[in-house]
Structure 1
Amino acid sequence: MKKISIRWTMILLFIAAMSSVGAQTIHGVVYEQYEGEKRALPGVNIYWSESTQGTATAADGSFVIKSANDSVNALVFSFVGYLNDTLILDRENRVLEVILTKNNELDEVEIFSRRPGTTLSRTAPIPIEHISGAELHKAACCNLGESFETNASVDVHYSDAVTGAKQIQLLGLAGVYSQMMTENIPNMYGLATAYGLGYIPGSWMESIQVSKGAASVLDGYSSVTGQINTNTKNPATSEKLFFNALMNSMGKYESNFTSAMQLNDQWSTALLLHAENSPVIQDVNRDGFLDMPLLRQYNVMNKWKYFGRNGFMAQAGVKYIDEVRCGGEVDFNTEILSPGIAYGIGITTRRAEGFMKLGYEMPGNTDLNMALKTTASWHAQSSFFGNNTYDAVEKSVYLNYIFQHLLAGSPFHHYAAGVSFLYDAYHEVFNDSIFVSTEIVPGAFFQYTFQKENLPTVIVGLRADHHNLHGLFFTPRLHIRYALNAHNILRGSAGKGYRTAHVLSENSFLFASSRRIRIKEAPEMEEAWNYGITYTHYRAIASRELSVNIALYRSDFKHQVIVDMDRDLSSIWIANLSGKSYSNVFQVEAKYALFQGMELLLAYRWQDVRYTANDELIVKPLVTRYKGLFNASYATRLKKWQVDFTAILNGDQRLPSTVQNPEQYQRPDKAPAYVIMNAQITKYFRRWNLYVGAENLTGFTQKNPIIAADDPFSEYFDASMVWGPLVGRKYYIGIRINPFN
């Protein structure tokens, strides 16, 4: 048998050698320079110029590519975040060693290269959109709520017409079904849901990661539609000094200051400050109500980072927010901040939070590591909405310990295991009713990952949690990634998500209405399955890469708390789901650099969101049926100027029924489709840049957003039916200064 095996081996080698006579192959390895050493780069795109023939590097940076025809000898190496490299080869170049250079390592006078603002990870089994600081600079981006204007996946809209609060939607569902995280730790839930998007200033953010569908079990059980993680500036790598100031045509002005300092080889710290004020009363639509509330916010954060020599790492930070919102009728006395003769709203918020992350990586063995992540927060809100009063306090503690290692010593099999603990206590007073609840949830989880070159990557996770109110429950999740070839990647996911509904804090925008809130029964724990499949295609056209991403997701609820705005115009009924509830979303997105400096993004999304109310499966109100997005961003050579333009088509929406109202207080059954256009021009100097822009260029606004604005204390008053922009054309100007750039 041994002789036969040797004979067949010789025959196969001979056939391979003969076939290579007509088609020569080129072998090589692609590296990057990292701390003075060469490190292999996986996933680098390699293709022959002016052709569609290409490949990508393997996990160890190696590649093999067949020679092109005699007229093509330019081999292009392309990778996100690195400068493209083109080699002109002759017949003697058959073994190559290529070292790519990061964009920021070359002097801008010598060469110009632009890193995309939003990228989709090629290698991650879970499709993760990475939004960098470059993308955030395409708009004013005053806070997290305004950072998704150029993103096709996340919708941001006003929750009502008096508080100025914004809410997100992901996969057609409200933001409460997305797990909000900061520094990769769950955050911004409960009382922070209503106004939390305004608690993270845009100038503080280093990057945002958006993942759709089932998330990893390592981060908890509460994700249904995906995760949104925000990283604030890194003390070790951020600017020594950065200042940003902005003013808009509505009289709002804000300033931001950040400073990072490297104390020594191991310790670094950062201080982040934010102040904003909107003191100008405006009523452009002349309905007697402020178009936007008056707002004053102070926000401060201090971060520390430790990088040890023996594999130990640590990060910690504290943050404090003080915010006051007041609005309502123009005649309302905003100095007193208490209910009066005129209709007014007043919301005073104070929030303190801290976090700590400890990590250890075995020296010489990066496959063995562990981490402890913990956060604690205190949130107090005192508010009134006309004659409704709502005061609440939330105290929360979260811990998560993760241990990761190889399974059975194999480099293809990894596992992560750990335990978590959540304590979340609420004390809420709504008018004359008191609601007290405490969640105590210990949990444990295990996740297995199989990853081997040329085979599908598989992640299987399971966690078990015990809720003091809802008992024991299990969360299974699965992710698969398969690279069909260098140009086509297929991903799939399935998993469960659970969450406890806090009906008052999460729906506080409903207080801006005369309708009575009726809680029919004790809310059950919400439970939903999410299924998703994505296909990503990469293609080189004219030496520039076109990427197309197609995604299909379904969220299917088994238990859900339904907020029924259709049943009775005098009341809003909150009850447990009895029947079906689901969300189907299809999205296609294409990105291409048309020519040097010009980036284009075109996306379309269709969604069908329905739930059962009164034994009837109905379309969820205030959700667009479709969305289109076009973004063009052009930067001149050497990035002296940058021009950004975004157009967003928002499809029609079903509105809650108002047929029981008097004729003057009735609204159509559907809101029309409309287009929003934004533009910005930025002039870059060496140590500072100046930007001017306009939002809602067409000036489109929702007409009469407040029902019964002329009689706000009547039974018909309702400011919660918001489906479109509340403010018309708005201009702004700002400056960014980095004196040590």
Structure 2
Amino acid sequence: MDEQRYELKKDIARRIKMLHIGFICVVVYFFVHVVFSIYCDRKLAADFDKLRDNHLLSTQTVMARRGSIYSRNGEVLATSINRKTVRIDFGCDRFRKMGFKKYEKEAAVLAKNLADYLGDRSAKEYYNEIIGNNKRIMTYKSYTRTVKAKRWRFWESDRIDTVYTTSLKKGPRNLRLFRDVDANEWNVIKQFPLLNKGITYSTEDHDYRVYPQGNIALRTIGRLEHHRSYGIEAALRDTLAGHDGKQLMQRIAGGYKTRVPDKDNVDAQDGYDVVTTLDVDVQNVADAALRNQLLEQNAIWGTTIVMECATGDILAIANLKRNGTTCVEEQNYAIGIPVNPGSTFKLVSAMALLEKGMPTSQTYHSGLGQRVEVGGKIGAKVQDSHAIARETGGVIDMRRAFAESANVYFTKAVYDTFHKKPVEFSDFCRKLHLHETVGLEELGARKKPLPHLDRKHHSRINALVNMAYGYGLEITPLHTIAVYNAVANNGRMVAPRIILRTERNGKVVNEAPVRVIEDKICSRRTIDTLRSFMEEVSRTGTAAEFFGEKRCNFTSGSKTGTAQVDSEINKVRYKRGDGYYYGSMVTYFPAENPRYTIMTAIFTKRQPGKFYYGASLTGPVQKQVATFLYNRTYTEELAEGKAFVSEIKGGNIEKMRKVAGKYADDYTADSRSGWGNCSQSEGGKLQITQLDTDSNLVPNVVGMGLDDAIYLLEKSGLVVEVVGCGKVVKQSLKPNMVVANTDKRIKIELK
């Protein structure tokens, strides 16, 4: 009994143990199942998120808008517009379901609409493209079937129908049908037949750079191209570009995407706008005038620069190369081509001579057009283009030498003054910064080494003589106009400037200051003398044909230059004997208070019936640009009330009356002819008073312009020395003195 009871207990204990083991297994099973389920759920969720991110979500670069380039007056010179590249899925469900016949019918309507709206291709070309895209992507198969058709109420007959089925070919399905379009164009196009219901497409945005002014000032404004970049576009690439952003985007139906908020999103920062000093109106005039002259004279290339005296602002910079019957902007000749300047360099020579104390009355023999040896055997042979001062036996002073661009005079004068220490002359040229760039370095301004005429120079005397009249050194047109502008600006040399400021959303971010290179390039006395020289060139010298008193209604100062080219330009060597010439002219105006400086330089080859001297070659361009600026400025000043009667000069009464009729509200005159001066009463009324012009007496020329003053003084037998420019403010001999009782020399000061 006890044994049976023991066995029973043992059996119960075993069963309880098995139950425990089973319970533990169930618990473990459920635990493993839960863990596995959680793992699978998370794994599936992660895979789903990854799948969703790959197919629905994407990080897209948000392109920054490139800044625009403006003229000084706000005209757009370069800007960016957004364009869309649209790719249409020609294998989408709608095209497959509509059948070829309906597709073909709507394709014809779509082709006509695209041709009419975009105007870049014919309807036939668009139609062939639409049909061709469909055939490249889909294959149509046909089979016939018999169907019952009711003819009458109770009579049916068999009818054979053709049924088309479609299948897709391998290859790309999204194809471009038309050119890139803007948002407004796309909104119109997608309403056209075939595209207006349930098609699938994708769009890609691009920024396109457009230039509303065309190729005007092309080399200065510049371009960004794959093979080369240049101009402002390249120089200020980073400033204009801005910074791209990034944005999480989610795909939705119809090929559209929408923005998804995300902490990693970064907004794009648009580029800065750049405001230049260029004046579109002046640029157009300069470009047209230079273009016409290059074509008319069959010249090779040319450049015209218009600069504002006080600031150095470049209002226009045209660079043209003749290409058959048209001209193109291929290179920035104004800043990138150093050449022998020729006679325009005589301003530097005259400045150096005057600073060394040479009087303007110093005379030399001109050589009367013959070759003259200057500096002996170690010097050079020099010749003028024509016989100068034949009536005086060839003897001329500095004023006439400058007016008639006498090579022999300036080479002799420079040699006599500097041959003992030629390095002083080259050092003076360095003071004018001819050995370094003077501005626009960001646009690629170039320089060439300037000869240093110290004892180490093996032929410094020969180099000194050649430099005196613009040979033996190479400078760019920008260097030349910078020096002349300094003379017009009372000795203050400012760097040429083409960038005024950068802006964002109309607010100034950075402003470029006027950069002064030299406060004073020489003494005021030298400046006044040089300006009187240049004004003589305009009145009676080599520029008189264009800016003389009878040819021009405003006063100016000019200098012309002609160089037989002996330089390497664009890796091509040009020698003097090959007949290539570099003609140039520099002009500032108005003479009394210079406001603008203009330079034109043209490179040409000597040919029958065409000009190659600087004055005739460049004068028409200079005159056209200067006249436009003068007329515009005169109109603006009249509109602003800046024309004052007190600025009217004395002189010929007939001319004074004509000017007074334009400027003065009311005036009175003692006579209708003769010589007179003007004064203004307290009420503002202009009074023209006749002067006594007895030839035996010293005339009163205070208040007169230089032309009239010199005429009256020389008519009285006086030798005139002129200082300054503008109106006569002082004369050394008192009016009404008997001329016979004087030494017949009179000095007049103009201001």
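All of the numbers you see were taken from the coordinates with simple rules; none came from a lab. Everything quoted here is computed from the prediction, not taken from an experiment. Cβ atoms are built from the backbone, for glycine too; each structure is taken alone.
Of the structures labelled 1, 2, one was used to calculate semi-axes √(5λ) of the Cα gyration tensor in Å, giving 47, 30, 26. Name it. Let's see the in-between values first.
Numbers: 1: 47, 30, 26; 2: 83, 35, 28.
For semi-axes √(5λ) of the Cα gyration tensor in Å, the value 47, 30, 26 is produced by structure 1.
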Candidates 1, 2; distance in nm of label points 7 Å out along Cα→Cβ at positions 211 and 243 computed = 4.0; producing structure is 1
One of 1, 2 was used to calculate helix-only ellipticity at 222 nm (-39500 (n - 2.57) for each DSSP H run of 4 or more, over all residues; to 500), giving -11000; which? 2
